Structure P
Amino acid sequence: MQSLINGIQRFQDEVYSSKQVLFQRLRSGQSPSTLFITCSDSRIDPALLTQTEPGELFVLRNAGNIVPPFRSRLSGAEDMCVAATIEYAVSELKVSDIIICGHSHCAAMTDLLDPQQLADLPAVRRWLGYTNVDYRLAELDRDEVHDPNERLDAVVEENVLCQMSNLMTHPCVARAVAANALKVYGWTYRLETAEVLACKWATSEFVPIAQFVPDDHCLKMRAA
């Protein structure tokens, strides 16, 4: 705890004073351009990764960067929390982009590959039910992919694709995408190399961010 208190003091004495104009401007409100959905993992820092300032990202974090499909009657507090954050970002803040960012060495995805680890974690087990990666796991088994790291990377990417699809079930997102007011992207971040891969939605392929072309990498789906 003392290290956190010391950090606050350094922030107040050094960081805040150097960015005082920015923080004063933020008093009047926020207008982030992007909703960044990522994992709660302590090793992920969205602002550090994207080199953004306060006020630029609206961040939603949870175990496994999961977006439950929309229901008109929400079944649980966790569904409502995610849905409310998405709705506020899209309908009130008018973000122009949503990024769902998975990451390597994700403990939540590791648990999917070894469900026995969830025996004493009923809430986590229920939450991971929104991942819908069984088909990809079956493909890996069919192709005799047994390397643990390769299987984990594949599941991390598949989960991002599934959550992008789940995101489109939210009415506010579907309307904004249909109106060309919003684009949805899928990324994965490799902790060990700092590499970021972006999904090409048409092929479900993840390629280095250096090859990122917004119109090629955004989710393209007609609203219902």
Structure Q
Amino acid sequence: MSEHTPFPIRQWCEDDRPREKLLLKGKSILTDAELLAILIGSGSRNESAVGLGQRILLSVGNNLAALGKLSVAQLMQFRGIGEVKALTIVAAVELARRRRMSESAALTQIQSSQSVFELMQPVIGDLPHEEFWIIYLNNANRVIGKSQLSKGGITGTLVDVRLVYKTALELGATGIILSHNHPSGALKPSESDRQITRKLKLAGEHLDIKVLDHVIVTESGWLSFADEGLL
């Protein structure tokens, strides 16, 4: 065989196959396990990098969002994953999350509750704790700012209404949208959620600043107070 004749994929070292496939055929053809194998780099004598990637993905139900929640310590529980490999995986997942945030930041005009979901899901959708955010809009429904109101849960009695509308006035906002996440995945507003909405809506009426919506965000879905007629 000529030294210039390429070896067929089946003759490559198993750890090299994902890298070679990416170079020759493009990234879209690779499976999640093969992409993860490239991050892992090499396997062991008893298991290829692809096999290790498959084992890690199987442990999280082949769910990439769940993979993104694994810590360095949790990844190091897998035989064959040391600190460097675990850090590489965590860093890659974080870059993917930041890319989604950058893409959502380009969405400057809110046209529907889905727009709110696309804006906020990368920010709060995957968090293990609850966060409450305010989105500030101008009269063209363009986002002119957003800020975290609380972290770790909130009740209507703890809402700092003055801070919310002080920021709104400083930004020149004519409308606001409330948004928070439910780490449980449940898309059902609590009485506290309803109380917060009523309190902020009433306060905004005196300042001619409308509460346009309250959107509850989960990892994969959302509930809109406006869509459900709850405003």
Structure R
Amino acid sequence: MRHLRLVPLLALLAALPARADTLQQARGLAADWLRQRFAQADGRVETTPLPLDPRRQPADCAVPLVAGLPGEARPAPRMSVVVRCPAPGGWELRVPVALKLYRPVLVANHTLARGDGVGAGDVHSELRDVTRLGYGWLESPEQLAGRSLARPLAAGAVLTPAALGGRQMVRAGDHIEVLAEEGGIAVRARGVALGSGDSGARLRVRNDTSGRIIDAEVRGPGLAVALP
């Protein structure tokens, strides 16, 4: 009689490791699938399956499990990967996975002021986790052509599309007019811009006549005001 009572219990214990193994397979598949989904030659992907409710024990699946994302899910620090058993009467499980998606993005080399023009010498490419860059990012110096900053940036900050303002009102090498005001008297001179920028940007200008280099602030297209 005691032997008969032990049979169902032994059968249950024998089944538990198989179901636990199925759960681990689902978690591993979710992490591997997500890693392959976002793999890129010039980047790096890190995925970690997060804990599931231990009471959820999916049955064994007679066919290979399949994984996918619902809809057009955008990369985020936490993704929900759908793992299914495609056999008749199979099951579906949502597996949470922590995602780190490193991509080359443009980062400021030094502090940049609002209105400054931004060139290739002001930035460098660096791998950053873009799942945490909710405001987007820039990847190529070509995206900076003729643009200036809409807000200041600290050294090491990622350049975002929102950080860029309009096209530069003055570009390096432009012949511009420089206005100097002193004691109520305004003097205008011609010079060559040694930097680029939008309205409000500070740059250096070389006077055409004297060759003297002065600091000036951009006030409009082709116009700057000498700074004291």
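Descriptive notes on the structure:
- For 112 (volume of the Cα convex hull per residue in Å³, for residues 68-163 alone, calculated) the corresponding structure among P, Q, R: P
- If log10 I(q)/I(0) by the Debye sum over Cα atoms at q = 0.15, 0.21 Å⁻¹, for residues 116-211 alone is computed and equals -0.67, -1.04, the structure in P, Q, R: R
- Which entry (P, Q, R) yields the derived value 1.00 for FRET efficiency 1/(1 + (r/R0)^6) of positions 180 and 196 (r between Cβ atoms, R0 = 25 Å, to 0.05): Q
- Kirkwood radius over Cα pairs in Å derived as 18.8 - corresponding label from P, Q, R: P
- Read-out distance in nm of label points 7 Å out along Cα→Cβ at positions 100 and 148, computed value 3.9, structure in P, Q, R: R
Coordinate-derived values only; no laboratory data. All of these numbers come straight from a predicted model, not from anything done at the bench. Cβ atoms are built from the backbone, for glycine too; each structure is taken alone.
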